[in-house]
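Just below sit the structures, each encoded as structure tokens.
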Structure 1
Amino acid sequence: MKKKYLCIILCILTLFTACTSKVKLQTFQNVPADYGADLVKDYIIPKDSGNYPEGYQLKELTQEEMEADLDAMVKGIESKHIHPYHNISKENFHAAVNLLRAQLDGMNLDQFYHELTRLVALLGESHSGVSLTNTEDIPYYIFPFGILNFDHKWYLGAVSKEYADYIGWEIDGINGFTKDEIREQLGRYISHDTEVWLQAQLMQTIAIWNTLYYAGIINNTSLELDLSKDGEHKTITLSALALKDFNQKTDVAMIEYRKALTYPVDEYYSYQRIGDILFIQYNQCAEDPNQSMKDFVKELEPLLKESRYCVVDLRYNSGGNASILQPLITSLKAYNNKGNRLYTFIGQDTFSSGILNAISLQKEAKAILIGGATGGSANGYGEVRSFQLPHSGLSVFYCIKYFEPTDLGINPLMPDITVTHTLTDFVNGVDPELKALEELLRNSE
């Protein structure tokens, strides 16, 4: 499992990974004018009905400046994005824009930022979004807890030390909202094109006071977690902490767990031998400044000759430049042609160019995919660019290409062999994909 599952200090500057590859580009037709009407009919701008944290101060922005930024965002997206209106029509998007425009009076920068984020999320693709350029413009607050998500269940993976005894308990609800209600409320602020990516990003958003506040899940600076374990129920109350003052090491207790043998290393690419398996981990679609991919492949070639089984692990690869992996794909194509067996691990954090690499390994090198559905879609928008809004300084990300390497449409890439993750496996340091592969190999001998 990745370290981020336990990290409750979140990167406030949302990262939109670029996707670069030489694959077929698509031509587009305009969607009907009523397309996405359901996305707008419930587009309600939440009012400030509660209390901000003490000392909460924002960069000031006038109504006129917000309106100018709103117009600049719409103009920029329409002129720069390759095809912004595929999930919602231009008419319905502008209807949502006008709803926001009518309520700018009295709105602060934080809510304006969140409403712009919600507008761009209506486009229905994961790479486009809005990000802070200067994190000091908006003070961020968090609640001291983190969630582990396994097999559609939420577990308390980190929490304020006073509640350490409840680590590992299942989370049934937050502030009286069910998990489905939270997903619906917070999902409006998360750019996504698949349910898998939404669930993955939800885990990184759910402790942020700011987003919870504007999504209407909280109306003050406290939050209640409804927990259960073995028939016992407990509700605990947490208080929001200023991110600038938060110290994860001293302010929270975290679940104890053993690192799996394949626990991701802090390298672009690496390898190890696990029994008869040559295990290659590829965590970022980028060239390691200390070792080119070509040199890495040269180092692997003697090991490939000695290995009947090989794995390329893409479970933690969120994208970059898909062409970087081509030397390894070419080598593994020859490896597979010699009667060896190639496998690729994928999962919810496989995204963007990481997915393109998985598809290439499957198509060119006949790799068998093991794991779970990918976070991003098999086909989708990428090659990310950005522009900055003149008054708020917010950055808007957009896509200039559409990639269509499969006939799967806007859907996740699915594994050939599906593997379920559990809290027990995580705590005990068991890699479910590796366990499934080893069992497969034993049964095939």
Structure 2
Amino acid sequence: MLAGVPRYVRYWFTLVDAVDRRAYLATGLGLMAFKYAVDAGAVALATGRFWSPLDYLLPFYLLRAEKLAGAPAWFLPAFVLWTLPFLWIGVAMTLRRAVDAGRSPWLALAFFVPLVNYVVMLALCRLPTVPLNPREERAGGRAVDARPALVLYGIAAGLAVALPTILLNVYVLRRYSTSLFLGTPFTLGAVTAYVFNRAAPQGPGATAQVVSLSLLLLAGAILLFALEGLFCVALALPVALALALLGGIFGRAIALHTPGGVGHLASLVLAIPVLAGLDGVRGPTPLYEVDDSVVVAAPPAAVWRNVVSFSELPPPTEALFRLGIAYPIRARIDGVGAGAIRRCEFSTGTFVEPISAWDAPARLSFDITAQPVPLRELSPYGTIAPPHLHGYFRARRGAFRLTALPGGRTLLVGATWYELDIEPRGYWKAPADAIVSAIHRRVLSHIKRLTEAGS
């Protein structure tokens, strides 16, 4: 028991006392009703729409595109931050109710799984309190095992730093910065490890496991809140895990060896938003070039016809495109010569490509004045639109070059120039190059098949 601490605070924000089913049910229903009332009022004020109890009970991210359309840009980050204390209360009380019912405290982790958490909560509302054993009677009551409590305190502290940092960078500053990509997982690991080790030293292996779990829960929260899709989270996760583990070593060292460690860790946490601002001071966006080639068993004049426009491609078999990356379907052109408008249709929309150089049958160059989103993110909620899909990858121009080879053959080269505004560019350039190259190969192979078949 915590002397001087109000009873409701103990139930909501600590992991000290066991919670019986009556308190668990009453507190849960009361907080749900309160949160729904505030949510519904906020949505009504921001959008003029009705936020039904069903919208509240189901993951709201499923319907946010429709229900939150027209809300201010700050509304979603504020909504997420407002949800975090209730998420903690739910986890903390579920852990202590599980202990009171004689179940594993690790059952609390099920609270992070949408819909499954309702099943767990209903089950815990039905299970009676398990009688105290003699040791618990001598101690004056049942206490929560310290190890799961330390784990959850560490994870909660790490997420409390990481999620607001992501929301600040992506939704307020509109910037996928180096501090976001590198600093956030490091800080998550440092904070998690510090809190996990502060009360009692824990082993490096156990600390690494808790830090890894914290990062996985952050990735799950990003997917749950539909902040990002599975594809981009999977690309970022390997480096993020390495950085989080390094941060864990740092945080554990502060907890074990550094006097005044709280101040040192606080300075690290506060540095992340500052670094986010400094990331904005940078030079012009570089223009990257990717080119690929294929040899066609036909002269340039025959290849040229299928370069200018081509018929529909067969459905893709490449895993990359099946994961949601936009892929070309067909190309058509209006007009002849420089100034003609070429339109290349992709699975996500159409590239508009005014012809800048028409040197038949040697070179076709074009600018790109409009483009669709580069991929459809995989998400449990269907179509989502994280900010990075709009304007952070920009294809600027393209070209086809045809060179005559001996034996009536043609070397066909496809090239694309693009800009990338996601930091650190050195990391994201590698998958971007691979994606552009895969698109090239799909188009070049199709042109080769059409030409060699006499089309």
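FYI, it's all coordinate maths here, none of it is from the lab. If you're wondering where the values come from, they're calculated on a predicted model, not measured in any experiment. Cβ atoms are built from the backbone, for glycine too; each structure is taken alone.
Assuming 54, 24, 20 is semi-axes √(5λ) of the Cα gyration tensor in Å as calculated from a single structure, say which of 1, 2 it is.
Structure 2 accounts for this read-out.
From 1, 2, which structure was mean count of other Cβ atoms within 10 Å over residues 123-130 = 25.0 calculated on?
Values: 1: 25.0; 2: 14.5.
Here the read-out was taken from 1.
Suppose helix-only ellipticity at 222 nm (-39500 (n - 2.57) for each DSSP H run of 4 or more, over all residues; to 500) works out to -9000; of 1, 2, which structure was it derived from? Mind dumping the intermediate values first?
Details: 1: -9000; 2: -16500.
This figure was derived from 1.
In terms of relative contact order in percent (Cα under 8 Å, 6 or more apart), which of structures 1, 2 is highest?
Top value of relative contact order in percent (Cα under 8 Å, 6 or more apart), among 1, 2, belongs to structure 1.
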